[in-house]
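Asks: Read through the structures below before going on.
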Structure 1
Amino acid sequence: MRYALIGCGRISPNHIVAAQNNKLEIVAICDVVEACMEDKRLKFKLGEEVKSHTDYKEMLDKEKPELVAICTESGKHAEIALYCIEHGCHCIIEKPIALSIKDADAIIAAAIKYHVKVSACHQNRFNKSVQIIREAIDMNRFGRLFYGTAHIRWCRDHEYYDRADWRGTWAQDGGALMNQCIHNIDLLRWMMGSEIVEVVGMTDKLNHDYIEAEDLGIALVKFKNGSYGMIDGTTNVYPKNLEETLYIFGEKGTVKAGGQSVNIIEEWRFSDLLDDPEVVKERFHENPPNVYGYGHTPLYADMINAIENDRQPYITAMDGKKAMELVLAIYKSAAEGKSIKLPLTDCSTMDFVGRFNK
């Protein structure tokens, strides 16, 4: 399957490795900064058969990939995805899938119209720890779900934002919740029933006066099934990343997954005693070198299979929209000082320009 990568920044190595692991035919890489492409060419020993392009439209026309990964700044995801979809190309879109409800809906509609597959890159759903929790949810081992919590306590310093001027902007990124925290926000929504009734949020910019958006977000979520969620996410933790943790509390079960990217089962308690908690902790333990985990390779494998067998990918464009929608609802609640009902019909990060101006 012919594959191309659009965007050769911080996350691109995970996509190149995933493409290589799945034996895709890498035909091209694309970035507006040629040095970024050259760096990846050298690092991953990409041969002359892999062409470099600074224009993704020209790349699509000349190289005709069947599958592309879109790893640019978030604000360009929708524009690039829509062009690729309209030209019959399947897409893996890095999180967030878009920065507005309108753009996410357009991606979903275009994928249907042009009969292509689109997967949102929420790769932590493929973590071993996350998969076993999801299996327990599907088996109803928790009984009635009471509440879940998502904690993302990370560090992003001045150097991180200096490396790319789009980071922390409303037009191209959003803040801590939309960029760093959206993976765990996606997991919380997925585990607790997906459909949300109401969101109450507070956001602030406490430690990054050189960005536009928030570095702290806290929210309460009420799900349609009667369960609740709590979110606290920040990039203010000193002096380095501390944890990304997911708790699920139910009538008959309690689970805690932690580590760098929700990759370690730390608590596993169920009334049915179907398994040994210590065995589960050992078997479903991963220790990735960074917060991105190991999920890109299985996500790619699933996407390839979805294309070949004409089925929806495990993580759909709609899943991507739902994760982004929850972040936007938190932003909206914080900005308006009131609870927000879901679903949102029209909301964008651009609605919050000037939010923290003094």
Structure 2
Amino acid sequence: MERHAYAVIIAGGKGTRFWPLSRPQHPKQLLKILSGKSLIRETVDRTVPLFGSRNTLVVTVAEHYHALRREIPVLPERNFVVEPQGNNTAPCIGLAALEVAARDPDAVMAILPADHWVPDPGSFSRALRGALRLARSGGSLVTIGIRPSYPETGYGYILKGKRFKGPGGVPCYRVNGFKEKPTRQRAALLVRRGSLWNSGMFVWKASTILEMLRRFSPPIARSLERIQTAMRDKGLANPSASLRAVVRREYRRMPKVSIDYAVLEKAGAAGRLLALEGRFGWSDVGSWAAAHRMLPHDGKGNAGLGKWLGFKSKDCLVYSRDRLVALLGVQGLVVVDTEDALLIAAMERSQEVRELVEELKRRGYGRYTVR
């Protein structure tokens, strides 16, 4: 196992693009979409061999805490850091950095989303070890990019600069910039130019990211400093009532912003950001269409979980645990059947399920978006 290294698994998302299966109390990271294990259980299982259970932390929001504790009992109770509310990734990562720095001031931390799919854990571990060497030796911020296999419009892209051997002899690239969710034409151009998918996996020293927040995002840094003062010798994973009150107050003050906008884009322009290319197969499983690509298909491009039959149909995805779903003469559909709601959608528009959930709320069907 790596010394002076922590994994921080970010597990606060709701995953509304997987409605009607995903609900606020049963978010995407708890779904068993691609295997018999939940996505977060898959993440923990590939992370603990490298970092150990004592050095694997989970950051989540209060409404998911008890479900996650039940799902991953291998982690100690003190390894769960609870946010008072979701504020996007910059405050979340800053809070985790405070906890890691309090435990080990010299520690390097790997930021890992809870709800991604990695089919090659061995290559994943090798990539993380390389990223840890880069971050530990040079004090750089390191992002792990993925070589695209197709021009995905739902991902962000890392614009690569010059390739070189970084600290520890690890091959890496300077980061020239980012491109968020491009058009299909633009995505195809980015793929041809060798850009990488932005996986949302990052590695850096806890002290380095706190320094970068002070430099590039002072409002967040000031709130984190007030939380750090209130921590004294208490950890965020077992906070006193007074510390919880300080965290709640400062979270209300902090802007809701991603770490990409708060720090990474500016750090890249300042030459402090490196990209390591990961080749371990990867998907953020961000939509039903993404799940369709990852599941085994029949001879007509159909895939499914549960009870289903595709007859004279092609390129469809079906999810039905209880009732039988039979398809006849259709193409490119997503069909998700749950006990209280049925989704039928065009595969190419599955990214819009989040918008559908908001429309359900506006139309008075909000009770079908919770469970």
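The numbers here are math on the coordinates, done by the rules we state, and not lab data. In this text the structure is predicted, and so the values were computed from the model without any measurement. Cβ atoms are built from the backbone, for glycine too; each structure is taken alone.
Asks: 1, 2: which one has distance in nm of label points 7 Å out along Cα→Cβ at positions 134 and 286, as calculated, at 1.1?
Replies: Source structure for this number: 1.
Asks: Of structures 1, 2, which gives 0.10 when FRET efficiency 1/(1 + (r/R0)^6) of positions 102 and 302 (r between Cβ atoms, R0 = 35 Å, to 0.05) is computed from the coordinates?
Replies: Derived from the structure labelled 2.
Asks: Out of 1, 2, which structure matches 1.20 when Cα Rg over 2.2 N^0.38 Å, for residues 174-277 alone is calculated?
Replies: The value was obtained from structure 1.
Asks: Another question, then. Have a look at 1, 2 and say which one yields 1.4 for distance in nm of label points 7 Å out along Cα→Cβ at positions 22 and 38, as calculated.
Replies: Going through each structure in turn, the value belongs to 2.
Asks: If distance in nm of label points 7 Å out along Cα→Cβ at positions 150 and 350 is calculated from each of 1, 2, which structure is the one that comes out at 2.5?
Replies: 1
Asks: Work out which structure the value 0.9 belongs to, where distance in nm of label points 7 Å out along Cα→Cβ at positions 110 and 142 was derived from one of 1, 2.
Replies: Here the read-out was taken from 2.
Asks: Comparing structures 1, 2 by mean projected area of the Cα convex hull in nm², which one has the largest value?
Replies: Greatest value across 1, 2: structure 2.
Asks: Any idea which of 1, 2 comes out highest on Rg/Rh (Cα atoms, Kirkwood Rh), for residues 262-341 alone?
Replies: Looking at the calculated values, the largest one is 2.
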